[in-house]
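Participant: Below are structures written as structure tokens.
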Structure 1
Amino acid sequence: MKKTLNDIILVPTDFSEVCDNALEHAIVLAKNMKYRVFLLHVINRDTQKYLEEEKLTRDTIVDKMEKTVSKYSKEHDLQVEYLIKSGNFLKKVEKVAEKLSVKLIILGTHGKVGFQKITGSFALKVITATSVPTIVVQKRIFSGGYKNIIFPITAYTQDRQKVVWAVNIAKTFGSIVHLFPKFESESYYKGKIMSITKQIKTLFDKYGVEYVDKVSSPTAGNFAKQVIDYAVENESELIMTLIDQDKMLPIFSSIDEQIIFNSSQIPVICINPINTKKTSWH
């Protein structure tokens, strides 16, 4: 039985600059895709300490949330709501995402340096725990659209699961999708990537999505670095990646983490393959 998701974007916030940036992304997406936005703040020991340092109280939080929701609702003629929960951050985000059946989460993160305040430190855990596509954003100012989307392609056949979101975003913003197949010298993987790329192009042609493609180089560094360099070169506003949970370890060397926490601060939409066969995106 398929689970029908609601047209809702969930934005966890700790009131930091990166979380404000995440909300900006949510507003633009919601306005263009006719979605609703839910702003979520979770109070726990970590946030309580932060609130005390900033001399904030629960009443202050409620007032701040109400003003934010009212401001964006009126300015953009959108349905923006808020929730305040107490408890474990990860569990609350997961529970709210499931209860609301959200289609998208947008997370602000400070990367893997410093304290990261509250939200950023849980970015990877949220991505793998919720099964909801998640856009991870940093401090980089949002330009207001996604004109160039980088679509890395590997030998994992699940990469095709990114196509639905690529089509939806590209059609909404008139984007060019840059297909970036991983170079493979071994014939089996090379053939597999060529087959996947061909199928993706066929679907893009079917839905009228403009695309270009360029195979990565065998001599220009690791694949993650090449993806990021290519994204910078083409002034991309979004990179798409499929999360391989087996590689989702707390180390800097994983391809997923290098892309998600890229130093160029390009937003990354992370597609988690869990339950994709059980979920209807339309």
Structure 2
Amino acid sequence: MNKTAAQIRQKIREGIIDAPTAGLAPGHVQANLAIVTKDLAYDFLLFAQRNPKPCPILDVTDAGSPTPRLMAPGADIRYDVPRYFVYKNGVKTDEFKNLESVWQDDFVAFLIGCSFSFETAMLNAGLPVRHIEEKRNVPMYITNIPCVPAGTFHGNMVCSMRPLSPADAIRAVKVTARFPSVHGSPVYLGDPAAIGVKDINKPDFGDPPVIRGGEIPVFWACGVTPQAVAMASKPPIMITHAPGYMFICDKFDEDLSVF
């Protein structure tokens, strides 16, 4: 296990870190989390397979096991995320710092690729990542882009947004395309209204953006999509990370690069 990732997870377990994780453990894969009961796990896996842009699967735990064997063999999903949301019948009912009191033996946890994982490559390429510069959470929006339904799961895609100059946006497409398992290249650039975002300054999740003169909004598919899907599909229970409060894996971003 890589010490940097393990040490950060330990600080999360101890409650020392309770903040958005963008910029933590640079170079390490960060992951979104979705937990469903075993009876819905196949439907959710099929949903992710049909929607690889917003829901690229990195790891799936055995039923009842809190250990993601592929991405962080010594970790514990119940304690190693800074903040969790609980959705019941489509409504966010609770927010926890660990899952000790709500964990069930039939839970299956999915780790889903996160765009935080390609931000190191963006920074190394000299591209600005505004929410890191401003020490904010990335802004995320529920769009009008429909996901492909599977079983009981349906809903619209959530996108994260990073403002860039047009020239930097073109470069960002090339840089992030190397990482399809953490959302890859953007899904949309330009007028937010075209994808159903009524007010760019009022994200559905995260913090309002700082957009400077001459910049355009650049939208990437986001692993918070399962939370919008939980609201639309209304499963009896789904547990997720709080948007921006990610699970940090032992694997490195470059392990996921396709070229």
Structure 3
Amino acid sequence: MTRPNLGGVPCLAVLVAAMVLFPMRGAWAEMPPGGGRTLVFAILETDQPPLVTLRDGQVAGGLIKAIGDEIARRTGYRPLYRLLPRNRLESDLAEGMVDLACGYSPDWLPRLPAQRFSIPVFTSRSVLVIRRADAGRLRSLSDLAGRPVGAVLGFHYPPEVEAAFVDGTWQREDAPSAESNFLKLRNRRVDAILTTDLEVDYRQATDQGWADTLATLPQPVGDHEEHCANAARSPLSMEALDAAITALQADGTLTRLRRDTTGRAGS
């Protein structure tokens, strides 16, 4: 931060002038773009491609970073990405330790008021993935009755899926991550896995081995609108955040970013 050149003005006057010229964090959203202001985006330590790519413990790429970079650029901020464990994400947002977290729904972060969520940035579709070799005998959701289905530990799925787990229609087999579930499917430890079209598209676009071995059941399981959660103490106003996302939608940037990071523009 550059200090104002006030010559021989007494120290108290310098402090007052500095407070006027450079307001505290909560008022930064009212300043014009520039000046080295930062937006701190929360990223879960467990996130994986295509949402997040980590390199040497740093956020290096992925769809969430690409969206964050664009939001920051269009609102005049510098993006910073902070890795968090899952159990701290909600509290750090609520307490203003981070400013934004993109790729979530209000159901996932119930401690945050619904009005602190942006308009949707993208939609992901829950799908059931099987081995292509099993496509002849596993053609519908009912064919999975009584079979082990891979899920991610701590994740909540569409109501009809949760009901199938609760009543025993499907045997839920939890894994710590989506990647772990794909490996369990490959190793025949489960008959199907619950994942998203983003993850399937990414693997089929970047790994021919996955492209040759995966199949997706045609029945829809559920769509999820993903938003950016904006902390109450964030320097970015909700109006500015929604305006930036609207612009990204209007000029095709969000479609391009999704295609660049997953290999497909959307389902």
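Participant: Which of 1, 2, 3 yields -9500 for helix-only ellipticity at 222 nm (-39500 (n - 2.57) for each DSSP H run of 4 or more, over all residues; to 500), as computed? List each step's numbers first, then the result.
Facilitator: Values: 1: -12500; 2: -6000; 3: -9500.
Source structure for this number: 3.
Participant: FRET efficiency 1/(1 + (r/R0)^6) of positions 122 and 234 (r between Cβ atoms, R0 = 30 Å, to 0.05) computed as 0.90: which structure among 1, 2, 3?
Facilitator: The structure behind it is 3.
Participant: For the read-out log10 I(q)/I(0) by the Debye sum over Cα atoms at q = 0.07, 0.10, 0.16 Å⁻¹, a value of -0.25, -0.51, -1.30 was computed from one structure; give its label from 1, 2, 3.
Facilitator: Computed on structure 1.
Participant: Taking relative contact order in percent (Cα under 8 Å, 6 or more apart) as the quantity of interest, name the structure among 1, 2, 3 where it is greatest.
Facilitator: That would be structure 2.
A short reminder: the numbers here are calculations on the coordinates, not readings from a lab. This is a predicted model, so every value here is computed, not measured. Cβ atoms are built from the backbone, for glycine too; each structure is taken alone.
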